[in-house]
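FYI, it's all coordinate maths here, none of it is from the lab. Remember, it's a predicted structure, so these values are computed and weren't measured experimentally. Cβ atoms are built from the backbone, for glycine too; each structure is taken alone.
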Structure P
Amino acid sequence: MTLAELIVQARTALDTAITARQQEQDALVALRSEPDLTEDAVAARVATRDTADAEVTRRQTALDELLTEQARDEEIADLSARTAPAATRAPAYDRVARVTSEARTYRADQDRRGQGFERDVAAAFLGDYEARDRLSRHMQEERVERGDQLQRAAGTGAFSGLVVPQYLTDLYAPAAAARRPFADAIRRHDLPAQGMTVNISRITTSTSAALQATENSAVSSTDIDDTLLTIPVQTIAGQQTLSRQAIERGAGVEPIVLDDLFRRYASTLDSTLINQATTGLTNVATAVTWTDATPTVPEFYPKVIEGLAGVESALLDQASGENIAVMHSRRWYWMQNGLSSTWPLISQPGIAAQMSGNNLGVSYGSGVRGTLPNGTPVIVDNNIGTTLGAGTEDEAYIVDRNECHLWEDPSAPMFIRAEQPAAASLGVVLVVYGYAAYTHARYAHARKIAGTGMAAPTFTGV
C-alpha cells in the first residue's frame, strides 16, 4: 500500500472516530435531560465519551505522522532532483539539451503507474488550466529529450494515449419532450395547501322568471339547487437512482438528469389534461364529427367555426370570448399547406380578407403559434394522440381557455435528493414530484373535431 493510500485510510478512520465521538456527546446531552437521572449513569456515559475522545486524538496523531512523512519525502525528492552527480555526465554534454535544474513534470521513480499524468489528462478535459500547463510542460520536456522521435511522420493514431477525445458536455442533446403547451395556455390557480380534493359548487337548477298572468297572481318560482363538482388532487412523480461515481466523477450528470425529470413531469401533466380517462379534454369534449375520405383545409375550417359556435352556445353569458384552438403540430402545418382562391365573406379584425390565417413564426412550446381566419389563437400540442378513431386520426379542440382550470402547487415540481436509501450501494436517489388538479367541466362547453377527416394528413396543397 502506498503512502498516499495510507493517508486516505487514516483520514477515513479519523472521520469515523469524530462521528462516533459526536454520537457519544449527543447521547450524554440527551441523558442529562432525563428526569430519573443518576450519577452512575452520567459517569458511565462520560467515560464512554472520553474513550471516543481518546480515539479521535489517536487517529489525528496517526494522520499527522503520515502527513509529516509525506512532506519529508517530497522535500527529499525535490533535493534529489536538483542534484546531478558529475559521474553521470556524458562526454557530449554540451551538445545535448537536457533538463538539469528542474525535475521532470512526471517521474517514473515517484509515480510508477503514471496516475498523475492520467489525472491531469482528465482534469484538463474538465477545464483545469493548471493540469493543461503541466501537460504542455511535459510535452516540451519530451521535445527536448526525444525530439528526434516525436518529429517522425506519425499520425494521431500512434498516440492513442495522448490524443485525448474531447466531450462537448455543454452541447449534450437532451431527449425531446412534448412538455406543456396546453397547460400553459389555460386558466391557472394556486393549489390549496391542504386536502386531496377540490370542490366546486355548480348551479344545476336555476331560478325562473315568467310573465305574470294577472295582477296579484303568483309569480314564477323555482327553487335553486346546486351539484358539487369534486376534483381529485393527483400526484405526478418520477425518480432516478445515480451512482456516486457518476455524480462525483462525471461532468454535469446530476443537472442533466434533473432537467430530463422536469421535462417528463411537464409532459405527463399536459398529457393528463388532454388524454386522461373520463376527465381529460378528449373525453369531456362534445364531438364535431368530420367524416371525409379526402379532407382539405377549406373543408376543415368550417368545422372549427362549428366548434366555436358550440362553445358559445354552451357558455352564453359566461363566455369570456378567449377561445383557443388546440391541435397537433402535423395538423397546424397541414393547414398552412392549403392553397385556395376563395376568400372569407366576412372579414375579421386584424386579418386581411385574402389570408387564411396568420402564422406568428414562434417555436414549439412558445405559446400561441398563430391565428385562424376568424382570429382564434392556435396552440400546438403534441401530447394530442395521433392513433385515435380509425387508428391514424388526431383531434382538434375548441375551448374557452378561462373555463379550462388547472390548480398547481406554486412550488411544483419539487425535488428530493436522498442519499441514505441507497447508501449501501453508493447510490443517490433523485425524485421529482408535484400535485395538481384540473377540470374542463365546470361548464360542459369544450368541442373536439374528430372523425376520418382527421386522419394522418397528406401535404398536397389543398
Structure Q
Amino acid sequence: MTMRYARMIHLLLILVLSGPAMAETYEHRLANGLRVIVKEDRRAPTAVHMVWYRVGSMDETSGSTGVAHVLEHMMFKGTPSVGPGEFNRRVAAAGGRDNAFTSRDYTAYFQQVPKERLPEMMQLEADRMRHLTLDENEFSQEIKVVMEERRLRTEDQPQALLFERMSAMAFQSHPYRVPIIGWMSDLESMTAADARDWYERWYAPNNAYVIVVGDVEHQAVFRLAEQHYGQLSARTLSARKPQIEPAQAGLRRLVVKAPAELPIVMMAYKVPVIRDLERDIDPYALEMLSAVLAGHEAARLSRNLVRQQRLAVDAAASYDSTSRGPGLFYLYGSPSEGKTRTEFEAGLRAELALVQRDGVAADELARAKAQLIAAQIYKLDSMFAQAMEIGQLESVGIAHAQHRRMIDKLQAVSAEQVQDVARKYFVDDVLTVAELDPQPLPRAPRARSPFVGRH
C-alpha cells in the first residue's frame, strides 16, 4: 500500500472513531417485542424517527406481488383518529419532512422533525401501526397511483425495464425475481382485502424496530416509546418458509426490445453476501473488486472502456454485500456509437479477465480501499444517513453495532483475495446477460396520469 493512501485510510479511521458516526447507540426492548434503538447526535436540534418492518416484497406470494408497496401507500390514508392525508400535513406543520420506502427486504417509514415534536411523531406512527382504516374508496384511488408509478418508473424507463426482466431470469424461484412494485396484472386484480391481510399478518410491534437519531436523551426516548408503542399488543406472525434459489447451471441470456436512445448491456453474476460477519471473507473482497472496477472516476471500467478505448458511453459495476436473499454482482453500461452490444460485453469480460489473470496492483487496491472506506464513513455524516445505516443492517440480520467491524474487514482485504473472488465467481455458469435492443422513441410522450404524484 502506498504511503499516500495508507495515510488517507488512517485519517479516515480516526474520523470514524472520533466522529458522530461512531457515537454510542442505546437499545431497549418493550414487552411487546418492539426494539427501540437510539443514537444521540447533538449537532442540530432535530431528530430522525424511523419505523422499520421486517417484511418486504420477498415475503409476497404469487398473485399478490406489489402488496408490500401498496400497503406503504395506504399507511398514509388514515386511522379513526387521523384522516386521510393528515399524517403528512401534521409532519409539515411540525416543520418536518416524512416519507416511506419499500425494498425486497423491509418496509420503512420516517420523519425528520424538530426534536420537541418527537412525541407527536411516535403517537402518529403507533396509531397507524395498529389502527389503519384501509377504506375501499381510498384503496381504489391509490392503486391507480401505484399503477401509474409502475408505468412511469419501470415501463417507460428502459434501464429499469431491462433490470426487471433480467432479475426475473436470473432468479428462477427466489422471490427476488419479482419487482418490488409488483407485476401490473397483480396490481390490476388487487383489492383492499389483500392489503388488509398483509397489514394484519406483518404490521405488529414484534415485527418492527424503531430508530431515533438526533439531539435526544436515550432514556427519555425509551419512556416515550413505552408510552406510545408499549400499549400495542404483540401478534403471532406468519411462518417464513425457506426460499432457496436452485443452483444455476449455465449461461442465461435475454434481449428486451423497448423505445430507447441507446442500447444497454447488463451482466449479473451470482455471488455470496454476508451471512457470518466474522468468518466470511469473499463478500468483502467482492466489495473491493467493485471499487477497483468502478469505485471512482479513475477506476478501471471508466478509464479503460470509456476514455481509452472509447468502447462505451458509460460502464459501471455494483454489488451489495448485505441482503436477506441471494446476491448478484452487476456489470452494465451502453456501447459508444458505432460499437455493438457484443463488443461492449466483450470489453467488460476482458476487464474481469485481466483481474483474474494479473490481479490488482497494491496502489490500485489502496486507492479503491480509501475511496470505499471514505464512502462508508461520509454517508454517515447526516442524522438521516446514520438512521438508514442502522436500519438496513438490522433488516438483514446484522447487528448495527457491527458497522465498525465491517469497515475493519474491508480494510483487511488483500490483493490476493480480490483476485481469488474474480477467479471463483465470474464464470458463465452463474451469469445472466440482458441486452436492451433500442426501438424508435415515440414522437410524443405518453400523457401523464392525473393520479401520479399523489401520496
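Out of P, Q, choose the structure whose coordinates give Kirkwood radius over Cα pairs in Å equal to 30.7 when calculated.
That value comes from structure P.
Out of P, Q, choose the structure whose coordinates give relative contact order in percent (Cα under 8 Å, 6 or more apart) equal to 23 when calculated.
Going label by label, the one that fits is Q.
Taking distance in nm of label points 7 Å out along Cα→Cβ at positions 157 and 413 from the coordinates of each of P, Q, which one would give 2.6?
Q
Which structure, out of P, Q, was mean count of other Cβ atoms within 10 Å over residues 165-172 derived from, given a value of 8.6?
P
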